[in-house]
Every structure is written in C-alpha cells, then in structure tokens.
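Please treat every number below as a calculation from the coordinates, not as lab data. Computed from a predicted model, the values in this text were never measured in an experiment. Cβ atoms are built from the backbone, for glycine too; each structure is taken alone.
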Structure 1
Amino acid sequence: MRLARLALLAPLALAAACGAYNPLVWIGVKSLPAHPPTPLAPFNEKVRLRAAWHAEVGKSAGYHLRPAIEAGKVYAASAEGVISVLAEDDGRVLARFETHKPITGGVEANEGRVFAGTLKGEVLAFDGSGKSLWTASVDGEVLAPPSVSRDIVVVRTSDGRIFAFSALDGKRLWVYQRLTPPLLLRSSAGVIAIGRDVVAGYPNGKLIALDIDDGKLTWEATVALPKGATELERIADVAGLPVIDGGDVCAAAYQEKVACFEIATRNLLWSRDLSSSKDLAVDEKNLYMVDDAGAVHAFDKKTGASVWKQDKLLYRHLTPPAVYDRKVVVGDGEGYVHVLSPEDGSIIGRGYSDGTAIVSLVPGLSALFAQTAGGALIAVRY
C-alpha cells in the first residue's frame, strides 16, 4: 500500500499548530510568517514510498513528540499521556498505558524501560508493560525526550538546566545550570547522552559537554558569537540537537552559523554562515541541515564545502532531516514525506500521510517512523 493511500479525505493542514519554521514565533516576538508554503512541483520519482503499517498513538497537541526504537519495539507517546508499545516489524500493539501526565517531548527507551518528561516538570519511568518505576521532579518544562547512558537518565528543562537521575530508582545525581541571556528561543532541543558524555547546545552560540557521572563541564566550544544592537538581534542559541560523528561534533546556531569541531582538541574544523534552529543529520560523506526558510543543505562533513541546496520546499515547515537507507528524508507541515538524493539534493520520492503535520522522523532498522500531529505513527519503507 502506498503512503499516499493513507491520506484522510480532508483539507491539507498547515503546521502552525506544531510550531512555525521561525522559532521567534514560539517566544511571541514575531507573528506567523506571511510566506505561504511553496507549492509542490512535479519530480522524477526514483523511490516509491509505502506504508508498511500505521497505528494511532494519539495527537501531539503542538509538541514535537518523538518515538523511540529499541530491541524490535517502537515506543510512542501522545500529548495526553498515553504511551504505546508496538512491534517494529508489523505494528502490533504490545502494550498501551495511561500515564495521566501531559507528555511534551516524546519518549526514550533503554533496556525495556521507557522514560518521558512532562510540561509540569516531571520525569517519568515505566517498564514495558506500563508499571510505574519512579517519578522525579525538575521544576521546569521538559520539551524534549530524556537521553540515557550508563544507567543515568538526563533531561533538560526549557530554561536550560540539565538534570541527571539514576535510571534504577530516580535518585537525583546532579544538576547543571549556567547564566543565560534575557531572551531565549523556546526550543524542544534536549541533550545527547553518549558514553561518559552529555552534549548540549546553549544560548550565545555555545556547545558544551558534561561528565555524565558528576555533571562537571569537560569542554566548551563556540559555534557563533552573538551580534547586533538589540537582544533580539543577539539571539544565537544552539537550539537544535548537535550531531556526533566519530571524533567530531557539529551544531548550528540560530541567526549565525553551522560549525564542526574535533572533540579531542576542541579545534574548529569548519564553519558556514547559515541559520538553523533544528537538529542536524549526518551520513558517510555529508552533514545535512534545514535552514530557517526551509531550504535543505548538504555540506561535506570534513571540509564544510557546500555539496547542494534544495530550495523547492521553502516555508513548508520541515522537520529536521533524517538519513534512512542512504537517502535524506524530511517531513512537512502538510503531511508529506519527501525523499532527497544525497548526491545532488533532487527530490526522488514523496508520500502523503494523514493530512496533518509530520512532527518527527526517526530511522529504524526496518523502516523510517513518522509521527504526525493528528496521532498517526507510520512505518515508511521504500
């Protein structure tokens, strides 16, 4: 069954409910953009998308909910607090349970446990059947999924604090906080916990790493320096998730730059003047990003040289890019999934979901998983 056949018989929905392409809308500084989404043009189809399965997991209510994949299972949450556990291969519902909490960032799964954060500043832990393991408080909105490494759960609040808890019993281990400028992007960026490191972007163009055991700062790099006369002009937040690629780490700063660093030395490898507030993606050769207007870019990840730019999807409220089966994929605010060639950026495939915005794309082993604002979770295959 082709993905297009899953479309509801309803008008196309804009992505305003899921956040505009310009994050200044989120903080009330600007109104919604006047630019209409760029109309879709014909393309040379080289990849045909199909929905291997789809399931209803609950609406996102304007949040960028992200599913998690572990050990052949897909975990997905709704904004109302329902968590669904599905078989990755065929979408069978293995468990579905109510948390009775407003989940705002999606979920993380680790060793059969599932973790989530709430708008009211709670971190929730459950086993795979829905039994509550523990609940912890962080006194701030959690807009991104937790991240887990070495049996430590790390979450970030919307004011920039990072908390670490024992995955076993929820005991608070440490808190990291730093001074922030008066004007911040309201971002759904979280943190990356990998090995002994916790990596996060910060306002004023900073990229940091913490020791996961004690929360101490181990290194810091400057992606961009704020510029301008007003607080608005000086916003240079690293608002999207960085990407770690072997011994390098790359990040993008809003209104400023995208840059890559060598982790061991903190040396700048390259930077380009380009603004983004979204997560980055990487494959064997390139770094991929979506800029604030909705153009998709590919850079040589070693040199920073521009490989291509795809500008036929401007103002379509794109998701961050994902790499699945050696191709670049983005979702948009009208429910379309677009496949781009990694060689030249041309659009080579397209599918349609349920007419509501794609809020997240997560690559799995067997499929690419798209969660929509309307509550669908779709396993997409070529």
Structure 2
Amino acid sequence: MSIYDKATLVQIPSGYKASGAKLYLVIPADGDGDFTVSADADATRVNSNGLIESTAANQARLNYDFDNPQDPHLLLEPTRTQLAHYTNAISSANGYGLTNGTLTTNSHAAPDGSNEASTFAATAADGQFQKIKTSSSGVEYTVSAYVKRKTGTGTVYLRAVENTNTAVTVTDEWTRVSLTVTSTSTNIRYGMALATSGDEIYVWGFQVEAGSYATSLIPNSTGTDITRTVDGCKKLNFSDMPTDYPFTAFWQGKIDDYDGSGFTSQVPFSLVATGAFNCFFALNFYSTTQLTLRRRNDSDTSHFISFLSDKDTTYKIAVCFISATAAKIYINGTEVLDSTSLTSVPYIGTNTPDSVLMAQLRDSSDTGKRNSCDQFMLFNEELSDSELIQITS
C-alpha cells in the first residue's frame, strides 16, 4: 500500500478552477476536500513555459521554478504594496534620472514574453539610473528587478535607499536581483549602476516594497502605488477531519522568510476550529534556530525545538500529534522531536478543529503572514517511525 493511500487529504498543487475559486485535491477526489482560494486579480506567477503572467481573481497561483518546470508550488503571499511606478517602462520620460548613461525602452524580450525590457548603457564610468520614492525612516524595504547582461563584465550595482549599493553578477539569462535595507531617511533611491564605460544591460520589472524579502512581481504601468492583497487557501468544515488524537500532518516547501515576530512568523499549516481564535494545531518557524510546536484548545502551549533552518532548503516535515501529551516530528528523514511529556492539551475543548489552513495560523484574527507550499497531507492516524522516515526523506 502506498503511503498516499493512507491519507485522508492529499494536496499536491496541480489543478485549479479560478471561476470557482478552487484548488483541487488529489485525495479525496470527490471534491469534498477542495480548498477555497482567495487571490487578487492580476497577481503574477511563473507559468510552465517560464514566463511571468498575471492570473485571474481567486486563481490558485501554481508557480513554477525556472529550473523545475514540471512540479509547481502553491504561491501564497502576504499583502504587499508596489511603490515603484512604471515598472516595465524604465525610461527618463517616466522619471528615472540618468548619469553617464542612456535608457532605451522596448528594446528586448522581457521575462513576461513582451518586448518591454529596457536597455541601459553606460557612456562613461559609473553610469547609473535611479528614481526617488518617499519612504519612512526605520522601515525595512526590499528593492528588486530583473536583469540580463548585454555586453561587458556583467557586474551590476543595485541601489536601494539613500546611497546603499550591492554588486551582483548577471549573465546572459534573466536574473532577479534584490537588496533589503532599513531606511534611515524619508527617501528611497532605487536604480542600477555600471562601473565600466561601454557595459550594457537589459532591465525590467522593478519592485520596491516594505518588507524583508522580494515577493512576486506586481506590475505597475501607472504613476501611483498598487497593492496586492493577501492570498488565502483553506478548507473549512472538512468532513474527514480527525475527531481525536492521534493524527499526522505532512508539509513540504521552503521558508519564505523569518520576520522576527516569533509565534506568528512562518506557519506551514494549521488545523483550526472555524472562526475561533483559541483552537489550532500548528508548527511554525520561530527563527533560524528554533521551531515551535503549537497546540491550543482553550489554553495555549508552545513547545520549542532546536532546529537549524534556512530559506534555500526544501523541507519535508511530518508532525504526528499522538495524544494530549505526546508528539513526534520528523524533518527530511530525521527525528527532531519524540516527547511523551508535553503539557496536556485535549483535542476536544470549547472548540473542535474542523478546518485546514495553508500557511495561515488562524481563521479568526489572521496574522496576515503566508508561506508557499509544495504539498500537504493529512492522516487520521499515527504513522510508524518507518513511515515518517519514508514520507520525509
């Protein structure tokens, strides 16, 4: 028997129906467990052809990595505001100031398949272009853009806030570069520079956003800010939810960010009582060195687990909730928790978990944080150690 045959819910992002705001499940196949999706119209994803495209309202954003066009992940992101204007028409006419260089619009194929990429050429040493945007002092901002080498060394200096620059090496393929800084004034100066006269690059898709990492592109062809609202993906009132201990949840994906907010930081999944603030079973990445197993039903208990993690690694995590006082966690084939002496949290309390949330801690009092997902499974039983090793390896 395949381990998938034991699962009551299997979500491997592959099919969606935007008009019905649905993300289809592999198991159950009758539609009972299909997730409901909420997403902005014109949010973007990378499609299976490797091109950035806008999506329909409430379409599950199945995002493909450029180096893995077969297996998409479910892109779930927090609210972000695009502070850069005319992001795909980078020119002096649209407010980008030039020093020792020229900008030519609509001169090369862009990552979305259009011909809207601009060419920047340094006509002397330290050629640069930049734009100024009002910011707030003490706030963390991330500047990003897509860059491709045309001629020269391929060394590009990305600018963000005041005069902060970072050198990046670009190739003959499109690369998204980003720089995160904390503003110390009321102006963001974002742009690019080339140190060597005669060097040329293609550039497209600037993004400036308050936050500690770059989210998916928010195209902006206007002179005003544009906001993309938070994504949602949930199955409320799932008929095959566990009715008591034991049960096992499995999640695979990467960590989008550590934001320093501890308990409400990156949450792969949560099993919750619909509309309740005080009933959820979840795991979250508390920091780069700790995980937190969270079990709450009337009272809140958090169990800290030492675990080194980073944003570049794909994690396969299985959490086995065995009883009110016992749990196991396996990550990438290794046991990181096996405890029978946790603080007692009964499964049945004032509220009973009846729903699954992806990348979201609560249904009520949502923190607004999100994290992408490769796959998720739920088992209404305790898996054996060998099975836990199998699904996480």
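Can you spot which of 1, 2 the value 3.0 was calculated from, given it is distance in nm of label points 7 Å out along Cα→Cβ at positions 320 and 360?
Details: 1: 1.0; 2: 3.0.
Computed on structure 2.
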* Please state which of the structures 1, 2 yields 10 when percent of Cα pairs over 39 Å apart is computed from it. => 1
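Comparing FRET efficiency 1/(1 + (r/R0)^6) of positions 112 and 216 (r between Cβ atoms, R0 = 25 Å, to 0.05) across 1, 2, which structure shows the greatest value? Provide the component values of the computation, followed by the final result.
Values: 1: 0.25; 2: 1.00.
Max of FRET efficiency 1/(1 + (r/R0)^6) of positions 112 and 216 (r between Cβ atoms, R0 = 25 Å, to 0.05): 2.
Suppose log10 I(q)/I(0) by the Debye sum over Cα atoms at q = 0.14, 0.19, 0.20 Å⁻¹, for residues 272-335 alone works out to -0.35, -0.66, -0.73; of 1, 2, which structure was it derived from? Mind showing how you got there, number by number?
Numbers: 1: -0.35, -0.66, -0.73; 2: -0.45, -0.79, -0.86.
Of the structures listed, the value fits 1.
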* Asked: Computing FRET efficiency 1/(1 + (r/R0)^6) of positions 120 and 352 (r between Cβ atoms, R0 = 41 Å, to 0.05) gives 0.10 for which of 1, 2?
  -> 2
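Quick check on the output: 16.7, 54 is Rg and Dmax of the Cα atoms in Å, for residues 104-303 alone, derived from one of 1, 2. Which one produced it? Please list the in-between numbers first.
Values: 1: 16.7, 54; 2: 22.1, 70.
Corresponding structure: 1.
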